[in-house]
Structure P
């Protein structure tokens, strides 16, 4: 079946209505819609509205709490620990980042540990929040849910996609945004491929016996396979660091099994460092040297088959321009969203009726 094409504004209204029907207050529903639709707009459908069915399942099984206010566990000014109380990640992480930014504005830096958030979505969104306030941010994130990534040299899944993220604001130039899963591809991208019934790139997956495959069904059908880490042992090592810093250090759960209901929810923990680049040295010198280095890198002759040399964050900016008038969502995902909406409220219009076709 062909994709549905939905205007971002219409999709945003539909997501707000769904979360309001589920019980979110107006602010939480808006934050959820802002985040999820923005993920689709930036080309990261893996973290966009397609996550809603999993959220609804978590809500129905009491694994997700709506309208939560973060709890400050400890606060020494430059060091902060926050418990999200299993709240909707798009809301509680926004609250936590606002607090970390306020601390960094006062002290120059804030190291924040966030634990027990329900799925906090695209981590680049939180780096963008810090950059909008003029701050650099670094994020180590882990999750406690179904294991989907195998360790380097292993044939069974033992942890999750554990993203690493850095945001660097700049004056007069586009910011730099590094945001990637330590798995070869994000789990959500495998979900999108599975829904579309298309293969994933080679080197992304192994089947239940540890053999390479490009069939995303190995993640969603039995017997289960696993994602691989990117760049072999290097991605695996970084995934371990994200797990240790993002979860173990913050007081969150690592991705070792703690109960039999892991498939019903996603709990994230994250270590975030937010700091004011103006207080670490000469901001003017940084801006000049960063711009000169970017120009030097971009001056390279293009390799055969390449159309441009891109900076971190360029693909997201290009996607926003391409999708500003319509976001393509595959028919299977739309059907899953319609089913989720029906589980929440029978009065919600099907998303398939909101689409332009």
Structure Q
């Protein structure tokens, strides 16, 4: 991931070339004349990916495309719902909260639709190996990072993770953190016993190498199932990880949480354009994975999971059916979201 982040300096706005073409995706003319992709601030992985998709659509669809940074999804998801931003990169957690009008979203973004899943994020609590803490249940009475000042949705996800072991906020000593990296530092410095992390974060590997005895990620409690996680927070699910040289802090076969990042479409995206976007992503996915490390965990065949927290765009669905990726499970879940 760190190698790809160095590419952020590449221009995010690409010159218009030629007439508007859909590269053979459909014979009908799309309505979208320019594409703006909302993302987190410059320097973030979301901004990197937004620039990558802007380049893809610029080159393949011949539509002027640009990545536009914002403070966070809570700012640009409502703009997508109003049609003021074309696309946005949003976590499944934020997508679900916004769609259902739950805090920090004042109004439900019922018109936003997904094009595809692009990034899978394994997510878990971590501790020092020397702490003797092995599971979520062992966090009872410990100092645990729960709230992040920069991300409201992760606070709810952390609460759900604790609940897999039957723990509530009254069972731990909750502490706040300025962000995920700050939470790691709090554990390393002894100001907290546990904090949540994205498993593939470079900061996690760096901290593991500097702490005597290293770090350990914690397995979820006995209540952890996909149904339990999704009921607690739409877009959250379970994942199993195994020990590897890449992840030395995975000490044994471990069940952790996970959530996804989607490329979502606002109301400005018509069916023909959504179809063309899905087609361009699918046909160029392997090259996109080479260019942008965060995408490598999502296989081409896994771009359209059936646990999406908001409906897929009907134009994209048309292509996913043609590509053979749309299943009965997709149809059932999507119908329940509409």
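What follows draws every value from the coordinates through simple rules; no lab data is involved. What you are looking at is a predicted structure, and each value in this text was computed from that prediction instead of being measured. Cβ atoms are built from the backbone, for glycine too; each structure is taken alone.
Each of P, Q could give helix-only ellipticity at 222 nm (-39500 (n - 2.57) for each DSSP H run of 4 or more, over all residues; to 500), but the derived value -9500 comes from Q. Compare FRET efficiency 1/(1 + (r/R0)^6) of positions 79 and 215 (r between Cβ atoms, R0 = 35 Å, to 0.05) across structures P, Q and report the one with the greatest value. If we compare FRET efficiency 1/(1 + (r/R0)^6) of positions 79 and 215 (r between Cβ atoms, R0 = 35 Å, to 0.05) over P, Q, the biggest value is for Q. Ranked by distance in nm of label points 7 Å out along Cα→Cβ at positions 111 and 279, structures P, Q are topped by Q, which has the highest value.
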